[in-house]
Structure 1
Amino acid sequence: MLQQEISQAKEAIREAIAQLGLPQPENIDLRQIPFSGQWGLATSVCHQLARNEVQVDIPEGLSKKEARKLLEAASRERAQSLAESIANYLSRKGIFADVQAQNGYVNMFFEPSDVALRLLATVHEQGDSYGRGNPKSETVMVEYGQPNTHKQFHIGHLRNTALGDSIARILDFAGYRKVLKASYIGDIGAHVIKWLWGYNKWHSGEQPPADPYKIGPWLESIYVEANSAIESNPDYQREYRDLFARWDRRDPEVVELWRRTREWSLNYFRRIFKELDVNFDVWFYESDFEEPGKKIVQDLLNKGVAEIDEGAPIVRIDQKLGLEKETYRTIVLQRSDGTSLYQTKELALTRTKFDEYKVDRILNVVDVRQTLYFQQVFKVLELLGYEQARNSQHIPYELVSLPTGPMSSREGTTVGYDEFATEMYERALEVVREKNPEMPQEQQERIARIVSMGSMKFGMLNRDNTRVLVFDKEEALDFDGFSAPYVQYAHARACRILEKAPDIDWENLRIGELSTVETNLLEMISRLNESVERAAREYKPLHVVNYVYELAKTFNEFYRVSPVLRAEEEVRNFRLAVVYATKVCLANSLYLLGIEAPEVM
């Protein structure tokens, strides 16, 4: 529903309340009536007014339950009386097509053609800003895309990245003051030292493959080889521990090898993020937070938040919060020998986000197994005095697998991004060639890239992020299914219609009696902001996915039964405006999912 209709209804209701001589409520509650060919709003303000006004003499001897029933009945009766009075006043105003008083509610319906004209004019005026939310005061940092160096970027990272990037786009579109996109790269730890050991042992002096799409598998193969050897050979375990000790001492030779090989990984990640059209505002590296981690542990001890237990600093979170029920448990901050744990660095990273970037809220997109861990981290920061931590949260997502089964980097069964993306592109190219055999090869390849990338992202977002995702390539590339190509094709179809048509005469837009399919499509166009706000509120791009798919489906039905270019001039002008508005909503929605909206397919 457009803001103009909402504001108009609120103003009229306040006028009616004033006419009745009643005190004005602080808020006028308005809810959109489920669409059934007509746009409408309902208010429960009469129930609110009645509760504040009604007083009943309670006969002696009545139980509390009976007395409450008596009061509620009187309140309902008064609410209906008020609703009828307000409905009569609003009917005389002439701004609504119909006003009804039902069960104490006032239902207001607008003239469909008036709403349609205002809706189309709004889309035309706002263009790629149509659907944006009202300005919000918060600065939010969304952290996602956290691959580990010295290993390949796999399809689990793709789900993480698609989800995080879409959430960041949605929050920005929803009106947040500032949305910072951050990545936290795991560039130190046991996996790195294992890789360095394996590289020194069997691959010393090797350079990454010249083909950039083979770097990931090469990195992964060295890690898998090293991990398997260390787990099965006690001598290799000792060599690995010795190398780890040299790293802890910052042996110059080990540090130099780490820096050089780390850069190979970082260049590899940068290339992938560029392909995915993902641009981070901030890059964090785990290696930068070892010393800050030790400092925050000391601060926690000095302030009495942490204590020493069996030689290690810990925080008994539930005890500190005064909780009787075990909720957050106890978090160990460091090993007893003073070396860092992952959470040591996470606490320092989180404090840096609050202190240096002045964020009001942090959203960490990390797999579902880390839920308790992030609850603990945020509660510890809250105990340290960071109120922003109360509003920060972990955005969980489940694992990704293919129909062939789950993945494991330790066992070497991960599906790398490059392998996956190449297969998707090749299959998309086959489909594009089948559908457009006369199209120039260069254009076929360009469309295949757009379609395959969109299919990967849509396929990673079209399930609830808390459910395990089994990615089916054929379903993802189905031009007639719940997929990116289906939506992208609808956008290309709208572009093609507009390209063939004369310019829309926006000044002389006329609307006759609307058909069912036209009102259904206009209703979908009006709901873009609603889907954006819900997705932003729940951190679920799935709401935008579902919206844009339903929009494309409704548009295809409109295209099937409503001639546009062959229609009489006035009808054609109106329907072209509807096509334009649909195109805008499709493009804006696809942008929020990080998917390109092609003009030709």
Structure 2
Amino acid sequence: MRTADNTIEQLEKKLQKAKQTFNEEKIIKTLELLLNKYNSFRDYHKVIKTAKELYPIYERKGNEKKKAETLLILGRVFALIADYETSIVYIKEAKKTFIELNNSLKIAIADKELGYNYRNLGKYDEALVYLLSAVKTLKENKRILEKKDNRFEKIKFAESLENIGIIYDKLKQIDKSREFFLRALHMYKELNYSFGIAKNLNNLGVSYCNEDPHKSIEFYKKALNIIKKLNMKVQIALFTSNIGGVYEDLNQYDKALKYYNKALEITKETNNTKYIPYYLEFIGSVYLKKGKYDLAIKYIQQSLELSKKQNIQEQIKNNYQLLSEIYEKKKDYQTALFFYRKYSEQKDKILNKEMIEKISGLQNKYEESSKRVIELKKHNSLISTALKKAIHMDLVGNSKKIKKVLDLAMTAAVHPDTNVLILGESGTGKEIIANIIHFASTRKDHLIVAVNSSSIPETLAESEFFGHLKGSFTGALSDKTGFLELADKGTLFLDEIADTPVSLQSKLLRVLENKRIKKIGSKTEMQVDFRIIAATNKNIDELLENESFRLDLLHRINTITIRIPPLRERPADIKPLLEYFIRELSKTLKKPIPKINAAVIDKLKKYYFPGNVRELKNMVEKAMIMLK
């Protein structure tokens, strides 16, 4: 390490001397050597600075190949520091030059890097396009690839296969993911590239962790043995932790703790604090499952403190959620509620940040759909014709508050596996929002099963939700399909979820955890896949305080919380809603559209509207009926 540092220091002195004598060739050569040194020591700030210094020199000299390679380096470094958007910009620019230079191998490498970035952004379709293109190009250039001096390109080929495997794993296409992991593993073995071999053995361990935990452990241990020989301590800790995770899933908590503690110990030796909050959380989570609540609090609090120092927002949220669960188990409901509120605030903070970054782009795409802009100008409608037809209703308004509600609904729509809780007074339009989320999502071709929880007697609740077999109890004259099975591949909309019997809440919680149900009278379970959208007009905090609603169930259903403000808080929506109801009712009642007096609108804006939008509609309907 010391020799290397001295070398960097010597090179930096040489660079200063070359700049003083204006020796451009020495400047270029020294900058290139420094770039490689900084890269090998992962000093990414200096890599970026040096690459940006080299680029204009290459540009002035007209060296297109070097320019493109520098852009590629910048792209890779920004990917390493998780700035994937900036990385994409640099790599796309590099790819343009490689295309002009007709350099197929470099084009494939650029495609591989783009695929990696899009994968990390969760844009799996785009990632697959680039990665499959990289594999295709590299296959077409097999002869060039087989040359000994193209080892780097061969590794990139294997990495492309590996990334495709990771994407298929994310998409739950496990067989396909394993196929690509095995292909990558084969290539890494041919190249005798130990790190690649270890990575893909680890990937295979991930792919088997649910289906065959013991096989998963076998792959993880093989990966761990290889990575130990490479003395890559961060990866040793990660692979060790993975083994702990499988033992935790197997409820073998002592073994899980052994591996988690080992991962923590190894990481502390490296002075790399990045993963420490995660390992602390894992240990705390196991102690929670073991019922050792004080130890659980100790480790989760440590994780929280470090997460705050490192500004790991998602981890802060997870810590608050776990602390809420622990204190609930300790029957310290006041502290549980305190941490639940902290968790809720943190979740909203993260979601708001995501909205700032992503929703504007999503909304722009959404507005480009069929007649969107025209309809918005004409009718103050916030949704497209196609969506309006699908849900058989409309969302109308001008206020920022209702547009924010729609933004959140569209965020939920693009995350079809995320559960949603809609809060709002009676008549605010909770069902409309639920339908928008369903029909704007990839689940739109399947049922949205709407259930009013308050209308189902507790004695029939299990049968209604889970179904039953003929003869399973007195009165079961035929087989019955329950709501949960009906909602398979679609959405279960639970209106007035606060009125769900407490006995059913625990059963729903189990279904949400394992997505398996068993009909009354049946001995076999069936797998179900649905998203829950829940709604209530009640105060959730009050329900938690009087223990009429389970906190752990709330954690499961409120990944995204949408609060619909009452009509009195959004007076800007009254005029467009009034115009919309008059226009629609005039068609239904076959009456002319009356003129609206400005004084009437002012008066309505001052009205309290306890029944919200529903009440406004009823008022307009009565007035239209009386109109001669």
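Every number in this text was worked out from the coordinates using simple rules, so none of it is lab data. Just so we're clear, the structure is a prediction, and the values are computed from it rather than from any experiment. Cβ atoms are built from the backbone, for glycine too; each structure is taken alone.
Taking 0.75 as the value of FRET efficiency 1/(1 + (r/R0)^6) of positions 236 and 556 (r between Cβ atoms, R0 = 41 Å, to 0.05) derived from one of the structures shown (1, 2), identify that structure.
Working: 1: 0.10; 2: 0.75.
This value belongs to structure 2.
Out of 1, 2, which one gives 16.0 for mean count of other Cβ atoms within 10 Å over residues 100-107 as computed from the coordinates? Intermediate values should be presented prior to the final figure.
Values: 1: 18.6; 2: 16.0.
Of the structures listed, the value fits 2.
Quick one: distance in nm of label points 7 Å out along Cα→Cβ at positions 28 and 572 came out at 4.2 when computed from one of 1, 2, so which one is it?
On the way: 1: 4.2; 2: 5.8.
Going label by label, the one that fits is 1.
Taking mean count of other Cβ atoms within 10 Å over residues 68-75 as the criterion, the top-ranked structure out of 1, 2 is 2, with the highest value.
Thinking of 1, 2, which structure, once helix-only ellipticity at 222 nm (-39500 (n - 2.57) for each DSSP H run of 4 or more, over all residues; to 500) is computed, gives back -22000? Display every interim value, and only then the final one.
Numbers: 1: -18500; 2: -22000.
Source structure for this number: 2.
Between structures 1, 2, the calculation of relative contact order in percent (Cα under 8 Å, 6 or more apart) yields its largest number for 1.
Given a computed value of 0.50 for FRET efficiency 1/(1 + (r/R0)^6) of positions 132 and 244 (r between Cβ atoms, R0 = 35 Å, to 0.05), which structure among 1, 2 does it belong to? Display every interim value, and only then the final one.
On the way: 1: 0.10; 2: 0.50.
So the calculation was done on 2.
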